[in-house]
Every structure is written in C-alpha cells, then in structure tokens.
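What follows is a group of structures, each given as structure tokens.
Each reported figure results from applying straightforward, stated rules to the coordinates on display, with no laboratory input. Given the structure is predicted, the values throughout are model-derived calculations rather than measurements. Cβ atoms are built from the backbone, for glycine too; each structure is taken alone.
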Structure I
Amino acid sequence: MPDQNALNLLDRVVVDSDIVHGKPRIKGTRMPVQVILELLAAGDTVEDLLHYYEDITYDDIRAAINYAALYLDANPAMLPLAPISEVA
C-alpha cells in the first residue's frame, strides 16, 4: 500500500474524455502518463524528460509511475504480457 505522500501525487493525474482521447495525463498538460512511462522504459532519464518537456515536473513523473503501479495492482489479470517478438 502506498504511503499518503504517494497517494497525494495522484492528484496530478487526470482523465478528461475531450483531451488526449481520454487517456490519463498530467494535470494542466497534454502529456499522457503512457508517454512518460514509454520514454523512461526506452532509456530516457528523469532529467531528460524535465529538460525536453518543460511543462512537467519531477513530482509529475513520480505521479505517472505511481499511477501505473496502482493501476497494475488493481488489474493483475493483464500480466504477463507476451514478449514483443511474439506480438509482431
């Protein structure tokens, strides 16, 4: 269970069906949580993201990671995913 500080970060993630197709995004931006996670998974650092995307903050990135962790915790049936080589 995340601590209260981690839960407070979730206020930074919002969903609006009229913005970025209803995907979870960082409040006040059009930056989807998914994009932050994909960039980090591809090897970009937090510092890279903060440099290239001036609208997001360190806490926004933490919120995106925390959102994903809580989502996966609530939806465990989604795992495991097939390796990318098997999807193509």
Structure II
Amino acid sequence: MPSPTPLEVATQSVQRLVKEETSYHKELSSQQARVSKIESEISAGTGDENAEYVLKQEVCFPRSRSLSHLVTAFKVTWWILRSVRDRKRP
C-alpha cells in the first residue's frame, strides 16, 4: 500500500479537527449546563456544602479542551495545504 500523499494527510487532519471541534462544543454546552445547575442550587439553597467550591472549580478549571488548541491545529493544517498546493503549481 503506497504511503499517503501530503494532501491526503492534510485532508485527514482537517476531518479529525472538525470532529474535535464538534466534540469541544458538546463538552462546552455540557459544562455550561453543569454550571447553571450548580448556580441554581446555590441560589435556592438546596446544594451541598461544597457547591460553591465545585462551582469555582468548574469555572476556573474547565475540563473541556481549549479552543485555541484547535485554532492552532487548523492554522498548521492550512499551512500544509497551501504548501502542497504551491508545489503543484507550474
């Protein structure tokens, strides 16, 4: 089996990054729901004694991946695609 061309590698990378971005947005909405739930429990007085601490942890140290990671990966992939395109030009 021949090794993949740089264009195929870059295309696969873009596809993976699109999936990562979708996953990031799902994690973000899930985290926002957790934060809203904790905030409502605190305001209603029904949360446990550590609710404020848990809220602080959710807001200060989110579990979701950084969007800047995806942006950087997209830039690198874009650079690879441009270099492949430029090599094919006469």
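One of I, II was used to compute helix-only ellipticity at 222 nm (-39500 (n - 2.57) for each DSSP H run of 4 or more, over all residues; to 500), and the answer was -13500. Which one was it? Derived from the structure labelled I.
Determine which structure produced the value 36, 30, 28 for Cα extents along the principal axes in Å, calculated from the coordinates; the candidates are I, II. Can you show the working numbers first?
Details: I: 36, 30, 28; II: 70, 24, 14.
Only structure I yields this read-out.
For structures I, II, which has the highest computed value of mean count of other Cβ atoms within 10 Å over residues 20-27? All intermediate terms of the calculation are to be shown ahead of the outcome.
Details: I: 16.0; II: 13.4.
Largest calculated value belongs to I.
Quick check: 2.8 is what I get for distance in nm of label points 7 Å out along Cα→Cβ at positions 28 and 44, calculated from one of I, II. Which structure matches? Could the numbers behind the result be given before it?
Working: I: 1.9; II: 2.8.
Matching structure: II.
Assign the value 45, calculated as relative contact order in percent (Cα under 8 Å, 6 or more apart), to the correct structure from I, II. Don't skip to the answer; put the middle values down first.
Values: I: 27; II: 45.
Computing relative contact order in percent (Cα under 8 Å, 6 or more apart) on every structure in I, II gives 45 only for II.
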